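Below, each structure is written out as structure tokens.
Please treat every number below as a calculation from the coordinates, not as lab data. This is a predicted model, so every value here is computed, not measured. Cβ atoms are built from the backbone, for glycine too; each structure is taken alone.
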Structure P
Amino acid sequence: MISAIHRKTGKLWKARDTWKEWSDPHNEEFFCCKLHKYPVTPVVHHERNINGERTWVIDHFRMLEDHYCPGESDEHWNIKINTALKIKNKDVFLKFEGKKIDCDFKERDKVTEIKRGNNRADILFELEQFDSLLGFGIVIEVAVTEKLSSLVKKSISWIGKRYSIAWIFSEPEEIVEIKYPYGLYFDIVKWCGQLEWDWKKYHCNIEQKHYQERQQNGMDAWLHG
């Protein structure tokens, strides 16, 4: 983790700068982020011997307890944490086609880096009850340097798991627009394997399904004949 928050001042510090500010920054209290607030301590750059090879380890912050807080780029990390906090504090609202999404989310301390199966969401707000439009909840992907193809692939996978998707490219000021509501895209993903309807793929999948049903029915008839 390259940066952390100084508990006394609330200022975000890069690890390399703490040595310039304090004679012994280990006497200062730092935590990983405003959402998790796990204690960390700065580690000065140093050489390390790995498999007989000397390599440099840059200045960074190390966790003081057995917790996990992802160490992605400062920009990605700050956007993710600040967006999650803004939504929890109702400083930013979720909307679809300009209409505010008014629903009850599960009360959880952690809403970032949530895993569901093989998927990991940057931000995930799950609903108290399954919703016909939004599904089980809303996934927000923070796209700072991520390619469009990767975002589309993730969206298809989340929709298949019955979640809605939003993309953000910077820290939102007022709203986060839901890009792909589960209820409007689940059938498209199910039958076409993409985010746009394709009649050719749909008919191919229908034919494949009917073929599998005929094969299964023939097997059942043979087993019970």
Structure Q
Amino acid sequence: MKRYLILLLIFLFSCSGKADYSSVKLIDYSSPYEAISEYYKPGASLNYTLIERIIEYNYNGNTIVVGKTAGGDVFFATGEIYFWIEDYPYPNDNIKITEYKNVLGHDGIIFSFIEGANSSSIIYLYWEDNSIKILAVCNKSNFEVDINGDGISDLISYYNYTIQIIYLYQNKLYTVNIGEIFNTEGLIGNYDAENNRFEFSSYEIIIECFIEKNVLYYKTMEVST
């Protein structure tokens, strides 16, 4: 009896935390996701003179070389060129390769580099049929968060006050811009990564929200004047 009472109290507590929130299903506002990078040029046959090896990285038996040409271009290659960045103007230490696990159903590496004062390309890559494939592309940030409770990390990209989510749903990838769900002009988004909470604000309203199991819960409050 005591055990059932404890379970009931836990259930009531969890429900009361959402009682004053409205909710929508993410999938109703999402679009199929296709990863695109302007720098992705698989199989490109480009003539170059290598003057510097920026990175040499080994992953699962694959040797990855990031190099710079005499003309200042940067390339990413594993026997053949996959990425080509023309006239890269930033220091080499802004280019990185790291590994990831269990993101959107894959393991692989992240190729990232600064593009501007407030912009970065963060490219998730995986191997399939001995070729490199792009899994996802984030800008500026790449928070790996399980938003649907399936034990697989999804991606939250927070850039220039917009919040894009890339997530796996029924074995397919989808994306959604959280701010666009509210259909309100002038919203500025912020993401609290420590507590996994979102906030959108304008001169008139503040919207607090969070996601559980592909459902967005949100609460709208008027700004006092």
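Couple of notes before you dig in:
- Ranking P, Q by distance in nm of label points 7 Å out along Cα→Cβ at positions 40 and 192, the structure that comes out highest: P
- Winner on distance in nm of label points 7 Å out along Cα→Cβ at positions 168 and 200 once structures P, Q are ranked, highest first: P
- For distance in nm of label points 7 Å out along Cα→Cβ at positions 64 and 144 computed as 1.3, the structure of P, Q it came from: Q
- Read-out Cα extents along the principal axes in Å, computed value 71, 50, 28, structure in P, Q: Q
- Structure (P, Q) behind the derived value -10500 of helix-only ellipticity at 222 nm (-39500 (n - 2.57) for each DSSP H run of 4 or more, over all residues; to 500): P
- Here Rg and Dmax of the Cα atoms in Å, for residues 160-207 alone was derived from just one of the structures P, Q, and that gives 14.0, 48; the source is P.
- When relative contact order in percent (Cα under 8 Å, 6 or more apart) is calculated for each of P, Q, the greatest value falls to Q.
- Per distance in nm of label points 7 Å out along Cα→Cβ at positions 32 and 216, the highest-valued of structures P, Q: P
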